[in-house]
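Read the figures in this text as sums done on the coordinates, not as results from a lab. Small disclaimer: the values here were computed from a predicted structure and weren't measured. Cβ atoms are built from the backbone, for glycine too; each structure is taken alone.
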Structure 1
Amino acid sequence: MRYYTILTIVLILGIFASTQVMGQTTGDFRTLSPGGAWSDTSIWETYNGASWVAASNPPTSADGSILVSDSVLVTGNLQIDELTIGATGMLWIMSNAATILNGNGTDLTINGELILNGNLTFNNSVTVGGTGTLINNDTLNVFDGITISSNIRNNGYLLFNGITAFNGHLTTDVNSIFDIMSGANHRYAFLTFAHGFTNHGLLRMAGYRDNWGNPITASLTITSDSLLNANDGTIQTILGHGADRVITGQVNNEGSIIVDHVLTLNKTDVAHTNKGTININGSYMIVSGDTTTFTNDSTIALATDKYLEVKNGSMLVPANGSISGMVKITNAKLGS
């Protein structure tokens, strides 16, 4: 019996050891404690096919997978993919030209923290995974065909330009500037959030023409929960040559909504609320959706010849709500 027990343990250990080795590929890199500058060769080890050895250069996008398990600082220009920030890892980006490229598999996995004090771009079709957080204190550019599953804390400038699926959680502070912008480089700005979020800063939606002169929509879709515009938050649709700015999801406004270009709230069976201010300065605003309600508990101000249209649902205006300007009710109910 003891013989079989010992044999079983040996086999298990052998399988475990084999698994550890098989998990590495020649050309992979990993950091050494306590970390340091990315450009410092001494903080890196590389796998040579049999064992981990001291690296002769820092990793680049031409190498294999990269594991950061310590605190590492990036100050120079960097283009990289197959990068994992482990649960104990912290990657500080101070560079003004850092780019995550689209390579094999997941291009960036954040299980620890990525702290951005510079400029970082997610190139077209990049995949970002992990359960950690990207803390943006400067500039993050997200382009076309991106899937993001990690979390983002935005304290700086965040640009979405193209088609993006955001499956993590977004948090913002009062310094947050969050742009959803269509234009010539990427024909659409279609951003889909799996979870709702609270806007504490400035959220702007802008649309421009593509290379052929066609107006392009800027769209934000919230699959579950709602978009809460806090009392220190502003949502603004910016003048431009694009088509409508569309939010498909529940919007609860406690701050300011500024409509300088057409804004459409378009989702069935949700309850929009306004407890802040809505200023319709340009074109018009549409609230649409079967069984959708829009309750105005505060102030809606409309410029001359501009209007608010409620379609297919219902609009409630309690005693403390006020509207100065034109309201259109189309196949909808009006109550208090």
Structure 2
Amino acid sequence: MNGTRISRVVGLIGLATSLAACPPSSGGDVSLDQLPNAMTSPYCDFLTRCAGGAAALEAGLGGPCSEVVPLLVEDSIVARVRDGIERGTIIYHGDRVRACFDALQGADCTALSQQPAGCQDMFEGTVSVGGACVWSEECDGGYCEASSACPGTCRAFVAEGGDCSDARCDVGLECVSGRCERLSREGEACGGDRGVSCAGGLTCEGSTPTTEGTCRAPRRPDLGESCGAGAFCREGLSCTYMAGGTVCVGPSERDGACALGFPDPCPSGQTCRYSGDSGTCVTPPGVGDACGRGNRCRNGLWCDAPSEDASGTCRERGRLGASCSSDSGCYSGACTASACAVPRCSS
């Protein structure tokens, strides 16, 4: 499992923490213990729809969404909320989960950057602005600023038009030239000199460093078309890296030639072992096998190589309390004193 890719997915899960939901056939409260499994189906459906399809999502997670997401949520989100509940800094409202599920079902992909209505009140922080915190969920109407010290301090979000040179903009805004500006919606201007980004799920078409573009819903490129920068190839194709750029290609044959791409173009059970612009579909290395330098571990494992160009060993990702040597080796995303731990001072 690639540490960089999974960290991006964990970031999305953190952004959409309160997108958790229960299955439509159930009612009433959802306990915190039930939350990881309860949120898996609706959340995976949402990501499949908005993050490039099932194959791209599995490649990013390093395994099937239904298997990986419950572990990520349990160790990286539920564990810290449970700790906050015990310390009296977080209140969990299990009776509000169903409303969030209803909102998520009807949400468009801009929910990647802004929670839909109905999903913002599931976790209630009790720490006032100016109080000590270790997570943003603890803050009442703000976020935890812990970049320079842990514990950090709850600070208020900056509203649209406010000064963000030393503070964080509210949800749905971004800091542009020191002022909070609203993310552009579909059909609105983006990029250029102003540099305003599009809301989640949209791409900025036609922009240059000096000319504004327009936010559009991304069209999924077809076979032979260029891809990348949020333009996932249509389902069944891979965005591969060629000498002249990136292009959508069809699946490779078992044990056949391949190129580095996302998702991996090789058939199930194989991965592309590449060198330069060429590669071969092979059975990926397992636990204890060498990895790195174009040799990716099988799904469910991570490579402890310090960089993409270095060699390492395939290892299992650990649950809370398991021994570790890197944050990437833990489902929680935090390795403390050589053990997977509840992440502290993360937003």
Original post:
A value of -5500 was computed for helix-only ellipticity at 222 nm (-39500 (n - 2.57) for each DSSP H run of 4 or more, over all residues; to 500); which of 1, 2 is the source structure?
Top reply: 2
**OP:** Figure out for me which of the structures 1, 2 the number 0.97 belongs to, where Rg/Rh (Cα atoms, Kirkwood Rh), for residues 94-133 alone was derived from the coordinates.
**Re:** 1
**OP:** For structures 1, 2, calculate Rg/Rh (Cα atoms, Kirkwood Rh) and state which one comes out highest.
**Re:** 1
Subject >> Comparison of 1, 2 by distance in nm of label points 7 Å out along Cα→Cβ at positions 46 and 62 - largest value held by >> reply: 2
Original post:
For Cα Rg over 2.2 N^0.38 Å, for residues 70-213 alone, which of 1, 2 scores largest?
Top reply: 2
Original post:
Here mean count of other Cβ atoms within 10 Å over residues 174-181 was calculated and came to 18.9; which of the structures 1, 2 was it taken from?
Top reply: 1
Original post:
So semi-axes √(5λ) of the Cα gyration tensor in Å, for residues 182-317 alone, computed for just one structure, reads 34, 18, 13; which one of 1, 2 is that?
Top reply: 2
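Once relative contact order in percent (Cα under 8 Å, 6 or more apart) is calculated for all of 1, 2, which comes out largest? Show your work: numbers first, answer last.
Numbers: 1: 7; 2: 13.
Checked 1, 2; max of relative contact order in percent (Cα under 8 Å, 6 or more apart) sits with 2.
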